[in-house]
Structure 1
Amino acid sequence: MFSQEEIISKSQPDKNGTITMKKKIPCYRCSGSGQYKFMSMGKITYGTCFKCDGDGFLVVTEKSFTPEYRAKLNALNKKRADRKIRITREKESQKNFDRYGFEKGYIYVVIEENSYAIKDELHHQGATYDPLLGWFFKEKQEQYKTQKVFVEEFSVINDEGIIELKLEEYSERQQEILRAKRREEGEFIGTIAQRLELDLKLTNTVTIDTQWGNVYLHLFEDQNHNSLIWKTNKFLYYDEWDVGEIRKVKATIKAHDYYRDTKQTWVKNVKIQKNESEGIKV
């Protein structure tokens, strides 16, 4: 059983005052016993430790630095790390410059109602996709409905000339504008207990954990961007109804209420209909 460290050799200080030592230390795999044991099929099995080959110790090399030389090494390491970070940021900045239209200062974001359905066409026409911006072009496209967006709306350039994207903030501002518009234009759907056939787009699913299991709030929009909610214990798998897909459903109007001044229609007894396109994603 090897239990204590043991110095094998120790060099003289070099020109920087560094001392190199070789030491025996207890094997961290077997704690110095030279053996291992494990439980298998209810039995304890023993064997020779593969890490130290049964010796119970490992031979390691350690360096002892003077405080002055350690500080010098730390400064050099920091300088190397800072240089690596700077190079990485410059490369990323150049990548963003090329990708997001900084040479002209603006891009054209596609605002087609059904952009997912034409995503292959948009890609073939040279559009770029970003999860927060959506599909966009660097040049004006007459065949698509687009919105001109200046790069300063979703980015800043810091004092070092590095481009810093602010896509999350831009997306949140756009969402708030959309929410405000919907608060003004939104309407309740149907009357209580009315059975309707609707074309709805799934926008999100919120999971609520209860003592009886999960409850799901499936959030929808109709073609006029009115808000609808279905509270159920049924989980919608992505291949059944993916976020962004439009499905035809039959549903009963359950209630009307407000959330942050937005009109909401609650539905129940939802029956998902299959349509020819098997759902259109936007």
Structure 2
Amino acid sequence: MNEISIRELHTVEELSMAEQVQKLAWGMPDIMVTPKEIMRAIASNGGLVLGAFYGEKMVGMSLSFVGRRKNKLYMYSHMTGVSREYQSQGVGYLLKQKQRELSLKMGYELIAWTFDPLIARNAHFNMSKLGTITRTYLRNYYGEMNDEINFGLDTDRVIAEWWSERSVESARKHALSDLEDCHYAIESTDSQGDCKSWSVDPNAKKVLVQIPSDIVALKRVDLKAAQRWRLATREVFEEYFKAGYAALAFLKLNGRLYYVLAKAQLPENVFSE
């Protein structure tokens, strides 16, 4: 969208608008919204609070702050959201690109954030469009959440790592080549049905991990099936990540959606315990 502009937010008025965008993006109740006072403190102390504007109307926001693990400083992106009527129009991509531009200027080669590995549109955005990888799985990271997207499932998350290092892009390209001899970790009835079984092959060179095409829609019609997907993918990701694999790509193959896992030479995983 050529009419969209991205800028840093500092004033109370702007940050109040960012509160409203959070509600419009996720259907959040007031108690779950990051308040303007916290956002202003972050913006004034080394973090980044960004707004996406259509004219004078704020339609998206992003909030990030500096993190440190294993003596590595990085930018941690806590949230990026777009009002529903402006979703799937490239606004989130523009916010992330501005976040990356400013983070690199500040000297951070890594931006990290969490996302639900069962939400296909997030996986596509983070891994296919932005080029992130993930190799860290977090069980029930936020505890129970009852907003429209998270209700009914444990809030498991993976950590997206967005590196500026070329070795990461090289590993991603290699993962997408030669997919003939992969281990399919999950057997399912179809692209949006139940997962029948799952397995781990410790000798596989590449692994394909399927997820449903729309987990939120599946929850509405069959919550038990959605919960089985959570348990299956949790076990598969945890076992492979523990064995040194990373999720390097996300793709659609024969009408189904898969993460591609493989071992690769990557920067140190600062999020491993």
Structure 3
Amino acid sequence: MQSRPVVLPGEKLIASKARPTSYSKKMNGTEWVSLERWGKLHKGWYGRIQKDDLTIHRLVVSGMRFDLLSRRRLITCQGMQIWMGFGPEMIGGHLFVHHLDIKKHLAPLAAGMPSLGRIAVIDAGHGKDNQGTRSVFNKAYEKYYVLDWALRLKPLLERKGWRVFLTRTADKSMSLTERVKFADKVNASLFISLHLNAASRPVRGLETYCIAPVGMPSHYTRGNPDPVSSKLPNNPWDAASFQLAARVHNQMLLKCRMTDRGVRRVRFMAVSKGQKRPAILVEGG
């Protein structure tokens, strides 16, 4: 079914231009894909929207609304923030998106959540001497909060038909490698690591992380190397990890009404990059 135009209050639809002549173009040896042509290929609607002083490039495909701005990595999907690998570029008056962002971000979101197995590992981050950050309210350590979070989450998922394993059920030390091996041992279908953000008092909100695909730079590195061309054990699950991250992130925003700091791609998180299954890390805060 062809998607219909979506124009929200306070927005104005800009008169359409002639469609771009090419589906994709090469720029500095890299393939860029026309957002409009890709959308049309998938029975989507594309339009340019004026809102205040911004020109928004909107694509509606498979019931999902994507809003993109030229040269900005941050896009929205159904109002949820997604950090892409590269800012879209205007080429010949039309918006083109890096081919990796089409393949690893837009296409998976338009496809919907894949069918996964029903074995979940919930990882309460930190533990014992690795205490994590401290609450600005009562000075309690992160390790206690995320353990409480995991213990509360387990029965909720079990009532939905999941088999749930926790990497820790008490305040104990557990290395990142041990957490990966634990997921292997129980043949987990997916892995979710729970953490809370460390930031100054004015900064708060939800971030959800998955591993960056080969060829895509991390959103940030925390001072770690970012070997963009290296393939990590989790990379075969790029699409499913991202779909899981977006689903969890969206539901937490809806249920908890947290500030949205986006779904992000990184390469340095050892507990995720060694996983051989869809894996995400949630930073509440």
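Since every read-out is calculated from the coordinates, none of them should be taken as a lab result. Note that the structure is a prediction, hence the values are computed from the model and not measured. Cβ atoms are built from the backbone, for glycine too; each structure is taken alone.
Starting from the value 0.15: which structure in 1, 2, 3 was FRET efficiency 1/(1 + (r/R0)^6) of positions 142 and 174 (r between Cβ atoms, R0 = 25 Å, to 0.05) calculated from? The correct label is 2. Looking across 1, 2, 3, the calculation of mean count of other Cβ atoms within 10 Å over residues 110-117 that yields 12.5 traces back to 3.
Given a value of 0.05 for FRET efficiency 1/(1 + (r/R0)^6) of positions 54 and 134 (r between Cβ atoms, R0 = 35 Å, to 0.05), point me to the structure among 1, 2, 3 it was derived from. Numbers along the way, then the final one.
Details: 1: 0.05; 2: 0.65; 3: 0.35.
Considering all the candidates, the number was obtained from 1.
When distance in nm of label points 7 Å out along Cα→Cβ at positions 86 and 150 is computed across structures 1, 2, 3, the figure 3.1 traces back to 1.
Out of 1, 2, 3, which structure matches 60, 35, 17 when semi-axes √(5λ) of the Cα gyration tensor in Å is calculated? It must be structure 1, since only it matches.
Taking 3.7 as the value of distance in nm of label points 7 Å out along Cα→Cβ at positions 62 and 254 derived from one of the structures shown (1, 2, 3), identify that structure. Computed on structure 2.
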